[in-house]
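Input: structures, listed below.
Please treat every number below as a calculation from the coordinates, not as lab data. Please read these numbers as outputs of a predicted model, since none were measured by experiment. Cβ atoms are built from the backbone, for glycine too; each structure is taken alone.
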Structure P
Amino acid sequence: MSIPVVGLREAAISMARILGDRIGVISTIKSAVPRHVRTLTHEIHKVVAVDMPVLNFVNVSELEKRIEMKIQELIEYECDVVILGCGSILNIDINRMQNKYGIPIIVPLNAAVAVCEYLMKNNLKQSKLAYPYPPIKEIK
């Protein structure tokens with residue numbers, strides 16, 4: 001591609017590494033936890049789930065309550081930075097929670113947008129040596 005490409009997970013993990021040493025992830029439902037563990041084994045310390053389907057995130061007060069319980073659990077596991085493990089966990093009061101618990105909380109969508117903004121502002125994109133354009137194919 002001729003534009004920067006940034007994934008939610010990669011941006012969130014990169015920011016979390018800058019902000020702390022022991023990364024905790026808050027996932028949506030319990031069945032998603034093994035996927036996070038499998039794909040992030042070397043990057044994270046602990047994964048927990050709010051045990052709430054994405055379609056129920058419209059109940060923001062319940063979602064915030066569950067997230068706060070999981071932040072406390074991750075702190076007990078000695079995590080010092082938290083990533084919200086779903087791109088749909090939005091519109092919650094992250095600043096209040098960060099101030100209350102003294103721990104950075106990464107929203108993957110915000111991390112990816114910030115990385116894209118930096119790359120675009122500085123005219124950066126993926127290396128063509130690492131990610132070359134595919135050969136041109138004749139369309140028949």
Structure Q
Amino acid sequence: MSTEILLQAATDVRENAYAPYSHFKVGAAVRAASGAVYSGCNVENAAYPEGTCAEAGAIAAMVAAGETELVEVAVIADCPSPVPPCGGCRQKLAEFGRHDVKVTLATVAGARTETTVGDLLPGSFSAGHMGHP
């Protein structure tokens with residue numbers, strides 16, 4: 001399955017974003033180890049900290065479907081340059097994806113940047129820090 005399919009899923013779900021305050025719609029899609037694609041969009045709330053990022057929504061959909069490993073990520077927004085995940089979403093991606101998982105960041109206009117989960121969050125906190133394997 002190609003990155004193009006993942007980007008299309010992120011692009012499609014972005015249209016459903018609920019962003020009445022920032023007007024900044026973001027779509028994200030993750031490919032799970034099974035090959036299934038899960039997508040999510042940002043959902044704002046008047047009490048700003050209570051909103052949900054697109055990446056978190058995609059991960060939640062994956063986990064709700066019974067999967068816990070992501071193998072590729074795509075994030076898209078309408079902005080001048082590809083938008084990186086926020087710090088919290090970087091940690092969420094690191095929870096479910098290995099350091100070498102490919103992350104494609106894109107704009108609606110077609111600009112793209114490729115990185116990895118490990119490059120987005122070097123030195124991430126993990127279960128190993130709590131004494132768990």
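Of structures P, Q, which gives -8000 when helix-only ellipticity at 222 nm (-39500 (n - 2.57) for each DSSP H run of 4 or more, over all residues; to 500) is computed from the coordinates?
Checking each candidate, the match is Q.
Can you say which of P, Q returns 1.5 when distance in nm of label points 7 Å out along Cα→Cβ at positions 16 and 112 is computed?
Source structure: P.
A value of 17.3, 61 was derived for Rg and Dmax of the Cα atoms in Å; which structure in P, Q was it taken from?
Of the options listed, only P reproduces it.
Thinking only about distance in nm of label points 7 Å out along Cα→Cβ at positions 48 and 72, which of P, Q has the largest value?
Structure Q gives the largest value of distance in nm of label points 7 Å out along Cα→Cβ at positions 48 and 72 among P, Q.
To which of P, Q does the computed value 14.1 (mean count of other Cβ atoms within 10 Å over residues 32-39) belong?
Corresponding structure: P.
With mean count of other Cβ atoms within 10 Å over residues 64-71 coming out at 18.0, pick the structure among P, Q it was computed from.
P
Out of P, Q, which structure matches 33 when relative contact order in percent (Cα under 8 Å, 6 or more apart) is calculated?
This value belongs to structure P.
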